[in-house]
1. For which of the structures I, II, III does the calculation of Rg/Rh (Cα atoms, Kirkwood Rh) return 0.95?
2. -4500 is what came out when helix-only ellipticity at 222 nm (-39500 (n - 2.57) for each DSSP H run of 4 or more, over all residues; to 500) was calculated for one structure; which of I, II, III is it?
3. Which structure, out of I, II, III, was mean count of other Cβ atoms within 10 Å over residues 155-162 calculated from, if the result is 14.2?
4. Mean count of other Cβ atoms within 10 Å over residues 187-194 was computed and gave 11.2; which structure, I, II, III, did it come from?
5. Given a computed value of 0.55 for FRET efficiency 1/(1 + (r/R0)^6) of positions 227 and 283 (r between Cβ atoms, R0 = 25 Å, to 0.05), which structure among I, II, III does it belong to?
Structure I
């Protein structure tokens, strides 16, 4: 005589579930258990297997939400609203959502991984005695450039091609940056260098950033807003010098007033590349005490660089021209930003 169906079901429940209840634990429904329950209840094993899978997924999501909830203090290190305004991150009202968006943005498993990733950069930032950058916003600025550079298709890096590219870019400095910049980006990409402009975030205070993304692809990252084009061009050629002169493991973050041997090397290389030293010295020797605007523009055109580059050097390095004199020779920067979303 066969056992009643209800008795069989009770036996299965007692065999597989009661031990779990006695120990206060939680056991997963295995494929074997699902088949046994199917036999006595008539409910397909697939139902129990799916129920178990949904349950485990739910547990994982609850655990993840609990972990993220503990990480909300990390949010204080970022200017989240500004990042949303710049279209770096999507809008979010809940802290848990904001943390999740930041983790997706950085591609990290959590704040601890983020911390370890950017510790070296924090040390480089602290080397500057004149600037205090917040690591949260600084890392977000750097990460934005990295994302943009990864999206930019580049040829394999070639030092000789890059030097030739820089000669072409040097001639482009005579144009308005709004017109010249797309050509600069494409020329550099053809030599294996991704060049990006990224708007500043609060308390970053950074002018430029240079590093190698791979052994065959370098990154030059510049701030989007400079007061005038002479600052943009000099910073670009300064960072280009790091790529040509220094190692592929080096990381360079440029701040106002930041100075060390490699930064001085890059400054000197950029200055000499833009204007040949003997041409500059000859110019200074013939320069009247109060140079005219026409004198400056004539020399700039003869050397195929922007008027602003010559004027800026006379203003800041040689003090031969007042800081507010002839500034109409410089281009104001109005390059638009469209975000990365």
Structure II
């Protein structure tokens, strides 16, 4: 496991270098194919479980070096040529069948022209005709005229997912995201002003957040996202696996997350009734949990994701006495 042998760098440029120095190799990916695609069901604004395509686009790495990010593993070192993103979308959609909603996620920002060529927007939008809603993700700094261009090409409605990560300003700065809370709020205002929905990503227990404070700050982050006009919040359990996070773990700056903390935060978000709240369970095996009730708790989170209601709490006496296991 990588070890943090000196204080965490203070400047963004030094952090970039430190984060890059701890990386391992990227996974082999094909610029003509998405590196992943699947169908999930997600409750929409109408209270309907919508058949949703999730397409993980292959393209250039995000220019921001967030300390917690591991999405660079499935990226290219160069920009994809014009037409490649369209081929990726076609490849996935031809195999997934009819869907109501499409999520185009791309290890960075859809509105980064070095990742998704603007000249591909029209062909991508044409291939998505028949889908009533499209969700793309972007860094708040890239929210601007290109959003309008995509919106006007789509047959359905558009939603932009923004990484808030945390409402704790000092921690947000240390995450190396290159964004302030004010900039996040401004991006939300712009999107809402042009009739585009907002989804916020919130990390549960990011690095530099003690376990005892994790629930509190995740709840405040949900509040902040809804205050900014988000219609949905996606909770991302913090995870190791990118080199930098392991180094922070050895220094005590990152603690593996307990599944019970995620449950607590999910329940809070749902009871506020200010918008939809989801939890990302793609890497659920990385959360710490009692061996006796892990699967029950995962199923409870899945149920709350689908129903957007709180579920009966799980009473496990072993959780009170035994240490959590990974």
Structure III
């Protein structure tokens, strides 16, 4: 594809040869002649002079280097858009494969692609242009919108609702039973029927091996535009707010509420029945045991303000030396006192 066409389709400004042929995209360290790369973070600008790429997406035109500049207001976003020009993901053949099972009472919208061994249960409704890869399972009564993409072994459980343009990566479970048990007089655990549902709103992507549990009563909800990484557990009756980013191995206990634009880094634990307010950022491996105010940046376990945590963790490394110093001072004070001398030192 000619570089001029790429720039035009991106709405970017080209500084260089419009007839240059580009056959792919790559990061700066791995790009080769004929490929385009990008610079989104200025701190990596020193690496540009070492790249072998023929063109680069940047926020400002580059000079003095033998590569064309495609100037964009958002290089990282436009790099993602450019990738779509070169990579087309696999798609099952149009129609319903003979080895798939679709219950006669299910309603499937036009232009569906349903692969072998996919299973769609009774009274399911799926909108237009769905793609179900092999071994996808949609349980009874589920309602799913348009442009749904479900990779192999993903599951949408009974009566759950899924919006438009939702992507489920492999082995995702939407609406599995919440972890609810009542202790009996005998000390055993009696299973509480999980009668609620899970609701996934529009433009959500949920990645591999993640579970969004159904509620005991009511619903668990993932709101519009949220992105949830691999190996995340969302407990029953939780709410994941709009445009949240939930990174790998995070765990939310039941009835957690995350407002808009919350970011949870990897391995964050949420104790449940609490609210994390708009635009909060929780650093990796933090433990949240109470409400978090809007815009807060938290770290540690138990978590507190990240700036204070950085000072605390620096001091923590000095504790052995501090303890030795205190013991030495205590010893000197004791010696002075034993001689009846002034203990001031």
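A short reminder: the numbers here are calculations on the coordinates, not readings from a lab. All values reported here derive from a predicted model rather than from experimental measurement. Cβ atoms are built from the backbone, for glycine too; each structure is taken alone.
1. Attributed to the structure labelled II.
2. Considering all the candidates, the number was obtained from III.
3. The value was obtained from structure I.
4. III
5. Only structure I yields this read-out.
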